[in-house]
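Once you scroll down, you'll see the structures, which are given as structure tokens.
Nothing in this text is a laboratory measurement; each read-out follows from the coordinates by a stated rule. The structure presented is a predicted model; accordingly, all values stated were derived computationally and were not measured. Cβ atoms are built from the backbone, for glycine too; each structure is taken alone.
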Structure I
Amino acid sequence: MSAGTGPAVQAAGALVWRVRARRLQVALVHRPRYRDWSWPKGKLDPGESAPAAAVREVEEETGLAVVLGAPLPGLEYELSDGRRKVVHYWAAQVAGREDGAALGARPHVEPAGADEIDRWEWCDVAAAARRLTRKADRRPLDALVEAYAKDRLDTRAVVVARHGQARKRAQWDGTEADRPLTPLGARQAEAMVPVLAAFGVARVVTSGWERCAATVAPFARAAGVSPEVAHELTEARHDESPARVAALVDGCLDARVDTVLCTHRPVLPTVLDVLATHARRPAANRLPAENPYLQPGEVLVAHAAVTRRGTRVVAVETHRSTVED
């Protein structure tokens, strides 16, 4: 394969923010090799998701364990060999006590060497804009500042997960309630763990049917949390009363706890309708509109903020499983 061909180089990072003395501040890192100030970021490891890479890179370069918030505008540019590099960014906050479960589900992170990152600093956003070496790095900063001004920066996540690949109905002699995951589905369940951990999930709500319960089991074990079984999320109970599913999703949005809901494809339209009801138009437009809505093992992250108009879904993103056939 010649230089300049092949897939884009994928990288991820975050704009870690805090408020001190009513001033919005962000964390910048200094790279001695390039003599520049930039956002903490780095390339994805093989098989790693972008959200997992973002929190890993921030911790490597600053020592801060963070939880991702809403996505920010990314960057795309050409490398010296002609390949494209795509950098994904999120807003992020330093993890607190309520994030202990999610942190427990993450692997140990080794700090970056001083030859890679020799220092980092908190900066007021105006000073950060001046200090950033690359003008393009101001684009996600501008979005972060705008979100803060509009009460859309401090968010909690409601993650909607479709269970991993399951045995086909025609190949299963048991009941729908106990139809299991395939080996691929089990690997998709394991691959979901770092994604849920990146978004600070502390509450696990699942359909009681086996394929859903098994999908969130690896994360629940790693985080040390007990899943809540919500029978209304099963296909059968949903057919009887979609309103109960809608009430459950409403409750998750209002709870202000980072939550994952694991359910089935036929239930997803009701879940998505509720999210759309609470969403700003740009976020609603990003909700899947066509069957199958989510692929097996895929997650949708709805970022909810308490605004002047009440709880609003201010951003939506989806993440396919990193495990495929």
Structure II
Amino acid sequence: MSAALLEWYDVHARELPWRVSLADRQAGEVPDPYRVWMSEIMLQQTTVAAVKDYFHRFTTRWPTVQDLAVARYEDVMGEWAGLGYYARARNLLKCARQVTEAHGGSFPKTHDELLKLPGIGPYTAAAIASIAFDRPETVLDGNVERVMARFHDIHAPLPGSKPALRDLAEEHTPSKRPGDHAQAVMDLGATVCTPRSPACGICPLMIDCQGRLAGTAAKLPRKTPKKPKPTRYGYAYIAQDAVGGWLMERRPDKGLLGGMLGWPGSDWSENPVPHPPFDADWHDIGAEVRHTFTHFHLHLRVLTAPMPDTSAPSGLHIVAKHDFRPSDLPTVMRKAYDLWRDH
């Protein structure tokens, strides 16, 4: 399996900004662990298409792990805005500082040592060790799970079948070029062995694929049905002072949108309690934000009022007009701003 995959990969590998091409590898260039780590953190729960621009901005602004380690928290969170899962951004900064301070700016090479760094779990540790340091670690993402389930015709549903699929992926991981093998399986799943309508006719594994032979490939992997997402509701309050400053809050580090700037608001629940930041004749703009998080849908009513003075209520602060960038807001808060602006 690995030999066929690597032969295919050498011709069809995706060109990605964090990757070293085959030609460059043959010329002696090796993967940069910093860029591999950055890409893997960004790609968690996110698509390649969504990540590319963020990756370019981050690595242009902070070309090395040492550069990122001295970055301002607000700048990192601002650049991350819109990518979601904001704990990743907080851990990105923590990890960069730990690598710089405890490891002299060099990422550890082993799976076990990488696991000790903030924000790095088993999958990410395996990916970095494999791709950056060419260690024979088993990398298991959604693409790899799909390829293994189809190649071996595994019908047990995910997530329960994950350990078995990992064992199969481990059996196929070679001692030579394990990093290229890991990327080859992921590329195969992303471009050929796709979730819908897999292109079995051009697959380098088609001869031995048990799912193709059984006619079940397109139905695999099976998944345990998900429970319907509940819907929560809330209020967002947008206000400016007399000189155009914006009344904002920084959300707690833990929880949704942790550490991000946003509009003051109510709780998010089935029956939210209005919680305006100051007494005023708040105007409901007549439109609501609709946004979906991992575990629930959110509907936010947007209300607006002018601030009575330039002092922020306790726990809130004013962002000056010239410092305010809508692009620095998390997506749900930017949606609220867009509705306010259009109103």
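Given a value of 5.3 for distance in nm of label points 7 Å out along Cα→Cβ at positions 198 and 286, calculated from one of I, II, which structure does it belong to? Label of the source structure: II.
Largest in volume of the Cα convex hull per residue in Å³ among the labelled structures I, II is structure II.
Once mean count of other Cβ atoms within 10 Å over residues 94-101 is evaluated on every structure in I, II, the highest one turns out to be II.
Out of I, II, choose the structure whose coordinates give helix-only ellipticity at 222 nm (-39500 (n - 2.57) for each DSSP H run of 4 or more, over all residues; to 500) equal to -12000 when calculated. Checking each candidate, the match is II. Comparing distance in nm of label points 7 Å out along Cα→Cβ at positions 30 and 62 across structures I, II, the highest figure comes from II.
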